[in-house]
Structures are given as structure tokens and as C-alpha cells.
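*Asks:* Take a look at these structures.
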Structure P
Amino acid sequence: MNLGVKPDIFVDYEYGDLREVVVGVPYAIYPDYKVARWAQESTKVLPEAERKKIRERSGKDTYELGKYELMEEENLKLISILQDKHGVRVWRPDVLYWQGVAQNFGEDWIRFAGVVQQYTRDPVTVIGNNVIENTMGSLYRRADILGFRKLFLDRLLGSDARWVAMPGVDYSLMIREGLFEKTGFPVLEGGDVIVLGKTVLVGISANPATGSSELGYQWLKSYLGPMGYEVKDVPLQKEILHLDIALSVPRPGLIIVCPDAFVRGIEEYFPKHEWKTIMFSVEEATHLAINGLPINQDTYVIGTNEHFDAEKLERDLNDHGVRTVYRIPFAHHTEDGGSIRCSTHPLVRRMR
């Protein structure tokens, strides 16, 4: 462990220059549908074909399914772009494996909740120099933070990071007869958080079994408010898992958005006279057409799959000043409900 002076941790804008990032590892254990009644509700954020695949994988892990290697091939293509072409430092969490999760939470918990490590956007939130360990609103994400332990000890200690954790919750109070209810508890997931300078948007899906809650938004607002941040809630339709499924901000004055996902519309967040839009439908959004990653305001990475080739998006982005667009095959990720942004979490990202 290196406890010397480290470079600052800092994230100020969604489209700032990316310098350090965590890319997920493709380990997952799918919950056992015989006991996980809650999964029927939470997977409503996925298209039916993807829900069917998850049901068929009930109780198995990505190694057993041969899926780990396929997802890692996609990860390595992303890492090559970030690291080799743009000089971004890439960190990876430790893989937890079945035994490690069982020793922490028990075999029964694994069968009931499952595990997903790939989508590193969610277990933490980095805003300014604040590194916040989130209390997750999805049962299958509870173990994620364990994979960050060594990484954070090595990278954060000795830096200027304000490393904190959200209040814990008693998950047993959220579970009733195999069902799960997030709404009465302060839970937050990083896919719902979009940072635009001192303005922070927080998505709250109407789906009761996954994603962030109103109380999670209130907690973040109370934490960041004294630092001068304006934290705004963004209620979402129940088909939408996280805000970053429905919104991406690739550069100043431009959004990629699914307007129908927003309960209150987009005008209060992005006035028409200030922002140009590239628009997608709810169906396209759930196939991860919006979940891309700006490397900087001139460069963007998006995942593709059988439902979405991103050719038109690339042209539209070029027309709006994003000169370089990387389209990466990412179907083995998107079938589980996450794409490029979901799979990455910035530690250093600054506006020029």
C-alpha cells in the first residue's frame, strides 16, 4: 500500500477531460428465481428478451455460463481506447467470487440477492473531491463495494479525497415475503447521478425494487448543499433503471436524451434556448442507446448491440461538434442492463 502524496481526486463535469477511471470486472451471480420474487419487479427496467435471459441464468455465475470471458473481451476493447489512445489511467476492482461474498453475507443471501460487479458507476459517487460509498437500492449490488476496498486504500489515502460512506440501512426491513421495497430508505446509485459543475442531477426511478430513492436524493442534497452544490431530483418512469439510461451530456449545450423517461419533462433541467438535443425513445433507451461516456467534450464512447448500431448517433454527434466517436460492440454487457457509462466510474475528470 502506497501512503505517499497522491494526485488529487476531482470530478467537476460529465464532459470534463477524463484522466483516471475505474472499469468494472464481469463477475456476476444471478439470483435464484425460486426465492427472489423481487427480481420479477426489478427486471421490468429491461426489455423482455433480456428478462428471459436472466431468468434462464437463475442461480448461476458468469464463469459457469462462459460469460465472464465474453464480457472481459468487451472491457479490454474499452480499456484500449481509454488507456492506449487517450492516456487515461484505468483501475479495476478485485473480483469477489462466490466464496468471498458468501463469507460476508452467507449462501442464502447470494441465492436471494445475487451479485453484479461490472457496473462500477453505481456503488460509489465522485463529485468534486468527495468519494461517497453509496448505500445501494438494488439487492444484487450490496456486495459491490467490497471489490473497491484495496483500490481505495491504495488510491485515496494520501490524496485530498473526502472519503465517506452513506448511512447504512437494515436490508431486512426492506424485504417482505421475497419482495423488496426501496422507497422508505436512503439509497443511492451512481448511475442516477450526473455532475454539471455545481449542479448535480439525481434520478429517482418509479421502480420500487431497484435504483435510488427520494430519501437517497435528500441525503445527497443535505451532504453537498453546504459545499455550494445545487442538487436537483429527476423523477423517472418505472421502465427506466437510472438517469444515465435516459440522459447523457457529451459536451456543453448538448444532451442525448429520452424525453418520455422524465416524469416532469426535460425543460426545467435543460431549457430549449440553452441546449440542443439528440432524442431517443424509451425502447431505444432501454437498449442502452444513451449510456455513453465522454472522454472529453470532443470524444465519446458508446456501446453497440443487435438493437442499436449507433451509426446515426455518431453522425449526429459529429454534426454537433463531437469529432471522435468510438462505437464498441458491448452486447454481452447490455443484455444485463448496463453499457459503457454504467461500466466506468471517473476518479479524475476536469474541465479544460
Structure Q
Amino acid sequence: MKKIIIIVIILLIIIIGGIVIYMTNNDNKLKKLGYNDKEIKEISRLSSNEIDIILNNDYTDKLIDIVTNGNYQDKNLKDYLAYANNHKKANINDVINIVNKGLTDYKYSPLLGDLITQKYFIQENLERYLKYGGKNAEKVISEVNSNLDYPYYENVKEADTSKDNLIIVNKYYNLTSDYEPSDLVTLTSTYSFGTNNKMRKEAADAFMEMADAAKLDNIIIRNASAYRSYTYQETLYNNYVQRDGKESADTYSARAGYSEHQTGLATDINEVSEAFENTDAFRWLNDNADKYGFILRYPKNKENLTGYKYEPWHYRYVGKDIAKTIKDENITYEEYYAYYIDHK
């Protein structure tokens, strides 16, 4: 038994001695690289693999900031050091974030650093963000996600009808001339006036439920214009062009195939006038529309993102959960679609 204890003690002495020698040698090597005692103490807390990486790189005064950063990942240490050394002006938070996202092939810029920390950042759009440029990363992301790096009606894609109630139709996504929803139902005169009184069934049911709830609060809500065919929209748009010119018409009317009304999910409520904003009905909708799955589709101060002037009367059905998210996050459907639907 004594022999075993002696052997164990000898082994421990050898191991501890080896560790001390290893650490002493490492300390000396780190000093030769230029690290001071305070830095060496911090480095000594790292794994032997991390220390070996540091020993095989040139001195950097950014090292301690790197290894103590809250988002530091030890597997990326070599890449952090390389990127920091190649981009001297990059701050450490940006270095960490860029490496963690695997974007080391990109030349550093403050915009790049800011972009990847934004909530609605889509990595597939990074080159478009950088090409678009600007100092405000949030604005760059919002506008590029809304396709504003392309002129309106250019780089157009056919709207994905498989998205059902989540389809997007705007100046970058269009519908074919023969598209018509298969489940259109007619709203009765209780809920609508005029001839454009059809909506897709789920949207119509939600609209009637909303109108009934509003009536309990002594608010009257009726559809003024819902589903419009391609041909109808073509005639409407051409009339506006003849009256006001194409440039002006494009700010408030959709070209045929680019109208959300063709989806059967949109409704103009009560009156097509900005004066609607000053009514009790609008105030009620502002507070309650999302509870029934509707969003204000073309909100104020978002004209560049939606491509249309503010329309307090135009509502779009997307479903309750999504309507609540759009309202809570104060984003347009363009922004929602790009981040939550298209790139998933």
C-alpha cells in the first residue's frame, strides 16, 4: 500500500512539475511576443489549444478584448486574430460578430459591423446591403429588404400564390392576367356597398366578424372596394394615367397585375379619402383591426417602402398572429414578408 501511495505522489510531482515548466515556458514565449504580466495572467486562464494559437500569432493589443468579449467562441480564436490583424480599424465587437457569422471574406467597414447586429438582417442580402450603402444600417436593411435597391417595376417576380393568405403583391411581385381566387364570396349590403364586393372566404369571414364587433361599439365599417380583376384594375389605372399622368398615378394606383385587390384579401373601408383618418371608424380600426387579422397596408411615413401614398382606408387580411406582429413591430408587410417568410 505504501508503495502505491509513493508512486502516486511521485506521479503527481512529475505532472505538477511538467505543468509548471510548461507554463513557465509559455510565459517566457508570451513575454517575447510582447505581452505584459497582466495580459499573460489573463491568457493563462485559456485552454492549452488557445494558448498554442496565441503563441503561433504575432502580438496584438486586441487579444484580451477578444477573449473576454461576451460573444467569444474559443473555436474561432484563430480567425478572430487573423481578421483583427488584417483589419486594424475594426472594433472588437465587430470582429467577433463578423467571424461568428462566417463573413471573414468581407472587407471590414463600420456599415458591415452595424448591419449584422440588426434584427431584420438577412445574410443572403449582405452584398445588396453593402452595394446600396449608407450610414444607417437599420434604414439600409429596411429598404433593401423591401427591394428598393431596384427601381419600381424592375426585377419583378411572379407572386407566389402557394403562400395563400400570405401572398405579397406590390411593385416587385405581380399576378398573371388570368389569376382569380377560387374561393371568392360576396359580401352582402350589410357589409359592403358598390360592385367590388367580393373577398376570399377566410378574409370575408374575418371582415364580417370585425364589422359586427365594431357595430357593438357604435362604429359602422363597410367595404367600399375589395376584389378587382386584372381587367378592372387595368381600366382604373389607365383612367388615372389619362387624368393625372403616369408618374402621379403610380404613387396612388397599382398597375394591372400589381394590385393587392386582385388577391381578394384587400379592402378599402368606408371612404377612399385621407379624411377617413379623422373618423371614429379609423380610430377603432387602428386599435382593433389586428385582432381580426387585418393590417393597415399603406401606413403613413412608410411610403417609400410600400411604393404608395398613405391610405388610411386600405386594409389587408394576413391572419391574427401576423397582423399582431406587424403592428407590434411597426413594420410594413414588405419588411415582414422579406424577413419572416421569404428567407426562411
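*Asks:* P, Q: which one has distance in nm of label points 7 Å out along Cα→Cβ at positions 28 and 324, as calculated, at 3.0?
*Replies:* The structure behind it is P.
*Asks:* Which structure, out of P, Q, was volume of the Cα convex hull per residue in Å³ derived from, given a value of 217?
*Replies:* It was calculated from structure Q.
*Asks:* Given 0.50 as the derived value for FRET efficiency 1/(1 + (r/R0)^6) of positions 116 and 300 (r between Cβ atoms, R0 = 30 Å, to 0.05), which of the supplied structures P, Q does it correspond to? If you can, show how the numbers build up before the last one.
*Replies:* Numbers: P: 0.75; Q: 0.50.
For FRET efficiency 1/(1 + (r/R0)^6) of positions 116 and 300 (r between Cβ atoms, R0 = 30 Å, to 0.05), the value 0.50 is produced by structure Q.
*Asks:* Moving on. When helix-only ellipticity at 222 nm (-39500 (n - 2.57) for each DSSP H run of 4 or more, over all residues; to 500) is computed for each of P, Q, which one produces -13000?
*Replies:* Q
*Asks:* Among P, Q, considering only mean count of other Cβ atoms within 10 Å over residues 68-75, which has the greatest calculated value?
*Replies:* Max of mean count of other Cβ atoms within 10 Å over residues 68-75: P.
*Asks:* Among P, Q, considering only FRET efficiency 1/(1 + (r/R0)^6) of positions 36 and 220 (r between Cβ atoms, R0 = 41 Å, to 0.05), which has the greatest calculated value?
*Replies:* P
*Asks:* Shifting gears a bit: When relative contact order in percent (Cα under 8 Å, 6 or more apart) is compared over structures P, Q, which one is greatest?
*Replies:* Greatest value across P, Q: structure P.
*Asks:* Next up: Could you figure out which one of P, Q the value 1.6 for distance in nm of label points 7 Å out along Cα→Cβ at positions 108 and 140 was computed from?
*Replies:* Q
Only the coordinates and a few stated rules stand behind these numbers; no lab work does. Quantities reported herein were computed from a predicted structural model and do not represent experimental measurements. Cβ atoms are built from the backbone, for glycine too; each structure is taken alone.
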